[in-house]
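> What follows is a set of structures for review.
Rule-based calculations on the coordinates, nothing more; no lab input. Please read these numbers as outputs of a predicted model, since none were measured by experiment. Cβ atoms are built from the backbone, for glycine too; each structure is taken alone.
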Structure I
Amino acid sequence: MNENDKCLFRAEKIRKTFGSVHALSDFDITIQPGEIRGLVGENGSGKSTFSSIIAGIQKCDSGKMYLEGKEYLPTGTVDAINHGISMVVQEQGTISKISVAANIFFGKEIMFAKHGVLNVKKMNEEAAKALTDIGVDNIRPEMMIDKLTFEDRKLVELARALYTSPKIWIVDETTTALNVSGRELLYQLMEKMKASGGSILFISHDIDEIMEKCDSLTILRDGFLTADLKKEEFEADKIRQLMIGRELSDHYYREDVDANPKKEVVLETKNVSCDILSDVSVQLHRGEILGVGGLSDCGMHTLGKVLFGLIRPDVGMVLKNTREEVKCAAWATSHGIGYVSKNRDQESMMIICSIKDNICLPSLKDITPVGPVSVKKQKQLAETWAKRMEVKADSVNVFCNILSGGNKQKVVLAKWLGKGSDILILDCPTRGIDVGTKAAIYQLIEKLKKDGKSILLISEELPELIGMSDRIILLKDGRISGEFHREEGMTEAKLIQKMI
């Protein structure tokens, strides 16, 4: 028996290029039955490119793959699923305007059709079973998918991926899109699949998570394999260094204790109630990093949208500089407020447009106040900020849908910095970002503070809030439950008491 017959999956010398960018160069990986194989690397290292090749989304330029000893060359995603390969990604993977059941069985409707007529009742019953099988009982199959939260949509994707009992389940940055209970459910499903002999290719930027959940680890850097590690070889600093090619410790948060923000209030809510929020009053000062945290359904993400004018309060108001009412998102944009959504691909950028289009969008009237927009000035603005943010791409004409998560986030930030926004609302700005890019974003936030910019940092990660904020406000069930100041000392234990 040769080596290909012993393992569940093997890839040899996989190559993939996009223009002059080498996404993968002679990449090898082996996955054993009953194994959780981690795959890590900086954004742009080739992780998602490789997973998309296995899942049949795109083809490699050269190289070979083997599944259970037989050559594997999927013709598309349906073919990959039929071979036993399922994938769940970080960004939204459900289809709007249809039901939960229709999402779970999208492309498999023939299972419930007879003489060309779809038996919706039977499909809903089977969808309910699929959800129950993964431990989800709060989502009804007949519900329209658009009624669900982002986190619950991910649970629907889990049900869809596991319905076919795959041999290999690719989990690509999915934990960053789930709340705490969703993550625990995902971990349980991974262990259950592992115990039954199936395998998981687990992609994550969370080194602690990788070290705890994975049996082995493959590390990519700039499209090249840099290491294959066994469980006993896992060391956090070693993994980071292999990922980014230099040493990077855990200490990439702010080190100063003296917050010293200005007293001037630049953005505030006054007794705001809407959606889940109830009588919320918050003030952001000039030169302040104000952290906002809590459990994922506490209302913190809604607060960010209210402050930017995307959601109008039912009661209360949002004011800039204590006197100007934030009327809508267009008003906020033109008055120096920028907003980075947690849901990057759907809400923060135009995914099938170029880097240039995205960076220049809020600045078009500034580039050319009257008449046709100057193409030359557009190009200059985009190139300036893409270079400053170190966006990895051949040119600013590259479409954003082929960028890595980290480079997409750099484009989103460049859009608001290019506009000259002096207030930035950042909702989970490091979600799905590798450690190197995360450190760069933290350094950027520090610099913006020193330049007098004001930042509202919404985060589900307590270490991030504690490490970066001058002041932290916690929400619970839509109400403010606690406030903490940097100079007084902040610990996770103190914060958790006010969150739960």
Structure II
Amino acid sequence: MDHFEKLKQRVTGKSDIEITFRYITDEDLQQIYSLLQLILQKIGKIYLCEYIFMMLKEILVNSIRASAKREYFARNSLDPENPEDYKTGIIRFKNEIILNWSEHVGFLNRSQFFIVLRFKFDKGITIEVINNSPLVEYERSRINARLTTADKYKNILEAYNDLSDSQESAGLGIVMTVLLLKSIGLNKSNFKIESIDGNTISSLTIPEQIIPVEIASEIRDKILREVDMLPSLPESLKKIMEMCNSENLDFGKLALEIEKNPALSADLLKLSNSSSFITRTSVNTILQAIKIVGSDNVLNMLYAVSSYKVIKEKFPRMEKEWAHANKTSIFAVKIAQDFGIGFLESINVGALLHDIGKILLLAVEGKLFIAIQELTKNLQMENTRALEEASIGISHSELGTLLANKWNYPRELSAIIQYHQDPFLAPAEFKRSVEVVYLANILSNKMEGDVNFYSFDLDVMHSFNIYSLEDFNAFHYKLESHYNSNNKNSFFG
């Protein structure tokens, strides 16, 4: 997308923005996401970013496909207003173009048809995607039917499991957009698809005032009951934690208090010597551990080992998730060290605990969470928060935050857990720590399977000198090599 920096400057001045596309690349979508962040910050609606981008991406992708369809019909002398031509043409278009989409960039870039993306500041924001061709009668009927159909679904997953579109992909996108709007307190009136003056205009209107909606969900209530039923951290920890927070702390007395609990002492020493932690020498005593990492970091370690024990006892057989946590922590510490970022132990423990909410979701509603992950991947997204909240009323990040509050975690650990999917929302004082864990989590996921680089936050990538897919892969290779060399002992798993 040309003139990206100039477009960002226009956002700063709250000037309307207009961009023309014949074909949209993953990189274009990444830059649009970055622009959307700036725009929503300007109107005080940054918390809606994942929702709005998911809707906008669906509209953009389907609009480009609609332009490609018009071009294909024109080249093959097919009349879209003729029902027989339309029926024949759409099947051929799908087989020849949609199923081989990446091969037709030149075909699309030379097309007489195009789309315009427009952001308009006016008591909120209106986002328009304009195709320079009108809807035909069949398309109008199909869109109206989808808008009506959306009313019968409780959530996106229900629609996803029910809807199958053998001809065009826009059906689910329309229903999903309506359901996402409902989940943020808006409705169908905020989403329109119209033919005006020979153009097709799809628009999203985000007003200044939005009334929050409380999503009623049996599943959500069930999950929240599980949080309530989890025990508090052991009473034996309270005195230790009070001592760690004392201004006149005696390391020797703290070590003796910890050693009164042999199981806790063993866990603390195991974590101190694990590959995820950053002590360079073997730690053999509790006093040595305290002297090396300090009382604040011992406190963080106590939160880690205690939380792990509680969750592990309640929800066993989560080895894969704990292994991911361990890998993420090793990556996070290496990133923080390489970039001279402080608070290493907090970042380490935050990375170890960043997905405790996901573990709870998987344990209580594994099939549902896996379905959310599948839909997220099918939409070529990486962040599951919006779909989690729209489907069940709570995200795994929020669940993790509830656990952090229940167990009185320090604010930095809570922030890492809460914002590890959305670093742009993190409080300024913890933003860099959150960004480290965000990137470490992404790279850990890449080591476990494919990820889409262009789905990630552009500003965060740039802050770690990642400007291209090649940079991203090189960054990952370096961390993967570090992990393979250092993953000798693991506390989690």
Structure III
Amino acid sequence: MNLYAIVIGLIVLTLLTVSLTRLSRVKTKADYLVAGRSLPAFVLVFTLLSSWIGSGSLLAGAENAYKHGFVALWQGAGGWAGLLLIYFIAPRARKFAQFTIPDLLETRYNQTARILGVITILLAYTAVTSYQFIGGGDILHLIFPDTISAIFGRYLIAAFVIVFTAIAGMASVAYMDLFIGLLATSTLCIALPVLIHHGGGWHVIRTSLPPSHFQLFGDLSPIACAELFLPTCLLLLGNQSMYQKFFSARTEKDASRAVVGWIVGTVILETVIVALAVTGSALFPTGEVHDRPREILAYIGLHGFEPTPITTVVLNPSGTLQSITHAATTPVSTHTLFLLQLLGALLMGAIFAKVISTANNWLFSPATNLVNDIFVRYIKPQASNKQVLIVSRLMVVLLGLWALFQSLGTESVLKRALYAYTIYGVGLTPVILAAFYWKRATASAAVASIFTGTFVTVFWDSAIVHRYLPTVIAQRDAIFPALVASLLCLFLVSLATPPPTPKQLNPFTNA
């Protein structure tokens, strides 16, 4: 266990060093919010990758894969589809060159759209941050089960993330992500083939699991798969954290190149994560992780590379169960044993670092909204750079505490993730895409679309919905009703109101 503590300690020390080295370069609002618009493509690739793949993939996606198999890739595939479209949006976003999504909403629509956008972002992003704290707390509890409870671990992770995020803003986040992205990508890709070999080979893994684990829709319905696909796709298309990275790019070409690397990295990593979880479901079908499947990747880091017998239960054609002990019992040398333990510790450390990175990104982004879209826009337009930096760091602290409070009342990371994805994807993504690609979209329509999509998502699980709507509709996730309501408002109100002025269109038609 000391090896795990050493790896986590070294990661924390490295992240702190990166943050402190960037601190001296943060002197202005642009330095803090968009890294002085200086990020090259190489850095952008890994900060985009690290901010996207966090507990939503490592916990919620892995839990889904543990229970249902490769059908969990429908969640990741939504992101892949969104990424293909983002390739064409990235240079336009960089040319627009503002600070936040509400900047875009006011420029293209009006001030009301800006305010509603801030509210939607706060609801979605603090929800995402909250389950990063859950993931980090789970990891600390697994490493130190006798001294750190899962709840206490959430407090520790929250304090850690708040401090790191407040130190140097976007520059700190981006260069921390560079280190984390390299660590996680290499470790996860090495761990998968080693784990499969350690468990007796892919044939043994496959025969240990139901055939549905390897089918297109698995044991889920096509509608359930769409409910995984759509929220992820819509979130990614309108993701403010992503747009802020584009605003931070050195040039439009850097933004476009970064998306190519992001697409490749995301497809590889999310596939590897699901494959690891599926392999883990074969190697550890019972026990503690069966009751808490969201911890499967961290559990693999702790126990998946141990040179002890790994027993799986196989369903024979006759319908009887048979226990199979895998080749993990083969004696290994001391050197090999150390390398396996080191790989497990690095896997645990990579997951920990990914959770930290995602929490940093999703906490930092709404803090910029409160500063840029509320404080500077309405309270103190002439605020000095020093005042902006002080308020920015204060907002990080306050939002971090709010996210921590939310984490204490959340148990299902998958459900929380889909809620956050949906509230953002239906509330903001349609009007963001319309800003760039539909000249007829009006301010009134944007306001109606943001409000309606957010409202339907927030109240979909309320008793009123379950009382007055048919059960077959009320029991579904909010994505379809909320998206339909949002799009209807956007299109119908746009057609019923006067078209936007040339002043509203120029920053986007020239992009």
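> Could you figure out which one of I, II, III the value -24000 for helix-only ellipticity at 222 nm (-39500 (n - 2.57) for each DSSP H run of 4 or more, over all residues; to 500) was computed from? It would help to have the intermediate numbers written out before the result.
Values: I: -9500; II: -19000; III: -24000.
Derived from III, not from the others.
> Using distance in nm of label points 7 Å out along Cα→Cβ at positions 82 and 450, single out the structure from I, II, III with the greatest value. Before the final figure, lay out the partial values.
Working: I: 5.9; II: 3.9; III: 1.8.
Biggest value here belongs to I.
> Could you tell me which structure in I, II, III was used to calculate volume of the Cα convex hull per residue in Å³ as 167? Intermediate values should be presented prior to the final figure.
Working: I: 167; II: 155; III: 143.
Source structure: I.
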